[in-house]
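Next up: some structures, all given as structure tokens.
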Structure P
Amino acid sequence: METGTHGNQSLLVNLTQTGQSVAGAWSAANGWEGRISGVIEQNTFAGEATFTGSSVNRVECDGQGTFRGSASSDALSWASTGFTGSCSGLPANLRFVLQRR
């Protein structure tokens, strides 16, 4: 995950696709985690991700963000303005850049 406010974070992401629907979970070594859900149409993903973790202010927070971007059989690149939620200081200007392993 690339963020404009918290630096880059390595993620573990597990996704399942059924038809056009995508769902799964993500986690980072720093304790951040969340869920992902959305739809893929014509190699484009549109959906949302949730966030649970510490903000910049070291306060435990929950949030949600809308993501959109490219989706191919071996790589994903989704962007968002960021998570909004239960406190300020959540990750902003985000990009999930994922490769199939």
Structure Q
Amino acid sequence: MFRSSFIKNASRSLRSAQLCFVIAQNRAKPKIMWLEILYVVTFVKPVVDAYRVATGTVQQAHHITDPLTELIVTKCAEMFGESIPVGVIQLFHELRKGR
């Protein structure tokens, strides 16, 4: 019970942070904003951001940050929202297994 609720809450907070960033980044262009929201909901946002950085996509006029900064923010949110909680759960499991 502890593990599933912890992971669900961490995943929700990650998606919420990414959605807030996407909305702030693209609020001037609603069509693009909905496409970016679809990327977040379908869990492909990090791939899209990495592709933009790799191909050298320039910052659009309505964006508040460039693609590299957007990738860094997404990766940091992913690390704090998924990787660290999962690591804590694995450590908790390993410590309890020794009993």
Structure R
Amino acid sequence: MLALNEVELNHYLNDHEKTIVFCNSIKVGDCRKMIPSLFELEKELNLEIIKFDAYKNDKYLKELGVLFLPSILIFENKELINKKSGLLDYQNLKELLTNI
């Protein structure tokens, strides 16, 4: 997982057609629980997932309508096309990430 701040994420979105962003905080237990599954799926599905610290980028996430952690954001051509919030188990994450 690649950890980016708001400026870096905007550059990344400009350079990539599809982007998966994991909005998280190390202070939130459900975020920590999802990390092993995300690492595994990143390898299994040959994806790059962006790790985005919610507390360091809270204004930006509010603009995107992220109210709960953890959240997965999926962008296509810089446009937010899907958002899932809350703890997702391995299978639910796989279904979400396979369909992009």
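Tell me which of P, Q, R gives -24000 when you compute helix-only ellipticity at 222 nm (-39500 (n - 2.57) for each DSSP H run of 4 or more, over all residues; to 500). This figure was derived from Q.
To test your reading of the models, identify which of P, Q, R gives 1.10 for Rg/Rh (Cα atoms, Kirkwood Rh) when calculated. The correct label is Q.
Just so you know, all these numbers are worked out from the coordinates, no wet-lab data involved. The model shown is predicted, which means the values in this text are computed figures rather than measured ones.
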